[in-house]
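The data blocks that follow each hold one structure.
Readers should treat all values here as calculations from the given coordinates under stated rules, not as data from a laboratory. Everything quoted here is computed from the prediction, not taken from an experiment. Cβ atoms are built from the backbone, for glycine too; each structure is taken alone.
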Structure 1
Amino acid sequence: MAMTPDQITTDDDGWGYRTGARFVDPPTWEKHAETVMGRRNIHIWPLVEGLILAADNQGQIIDYQPRKFYEGPLSDGMRNEDDAPDWRLAYDRFAASVLPMFLFQMVEMGLLATRGNGNSVDYRLALPGGEGA
């Protein structure tokens, strides 16, 4: 689903997000994000847990670093009881190519806001208008 300029809002702090979305904290996002995505996007559900673990109390992920996210919060969110305590996902070229695509898909759904911050990017948890209100 391609977004058009009228579907994107940029606020005074530089956050760009789907028009009508609102910023939320991690507990609120956790409660509603998978429902917004739907079962058709089940392949993105593991990102929900990783982003919740990476976000601060306001739902912000400042200075997002893909490798650190992949090997840290995303690994922590995907580890299960059968994995060794030090188990980590391996960040590689494949992960480097698909992870940004899935994050942008979440921006298009109204689940994330984004802004550039120089050499990096920030993300912020959001919900489309009316969800979880």
Structure 2
Amino acid sequence: MSALEIRTNFERLAERVDEAGGLLSVRMGELRDLVQAGRLAPGPIGQVKHNLDRVGLAAPGLSHSHNDWALVYRRSSSIGNVIAAAKGDTEHAVDDLRAAIKEVAASDAELATDKNEELEELRATVDQIKALVAPV
């Protein structure tokens, strides 16, 4: 598979993430297939991270098991801002996290007017994000 084909695969994934509101659960096996790797060794995982980054996506905690799920998100989305701020690795992390959560809450309020089901899914996703970025 050529570099162009791999790039196209990740651009399509980015479209799916955007269609899902900036956040999408994807099986590790699917991410492996996007780089045409036989198994999820450190090299293919590095390729996945690199290609996610090239299209503006990220996925914390990529595993070596093709059956595991990865949470892929658009770094520039409101969810991406919450994840970045929740890492707490900057001087203003607390303020950044509060601002990012307010942004998500504002979008929650907009969704609540006509899409309560999507709102509940977004809240569940935020709970997943909190679990992912919580200290171990």
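Odds and ends about this structure:
- At a computed 2.2 (distance in nm of label points 7 Å out along Cα→Cβ at positions 40 and 64), which of 1, 2: 1
- Which entry (1, 2) yields the derived value -10000 for helix-only ellipticity at 222 nm (-39500 (n - 2.57) for each DSSP H run of 4 or more, over all residues; to 500): 1
- Ranked by Cα Rg over 2.2 N^0.38 Å, structures 1, 2 are topped by 2, which has the highest value.
- Comparing distance in nm of label points 7 Å out along Cα→Cβ at positions 16 and 96 across structures 1, 2, the highest value is found for 2.
- Entry that produces 21 once relative contact order in percent (Cα under 8 Å, 6 or more apart) is calculated, selected from 1, 2: 2
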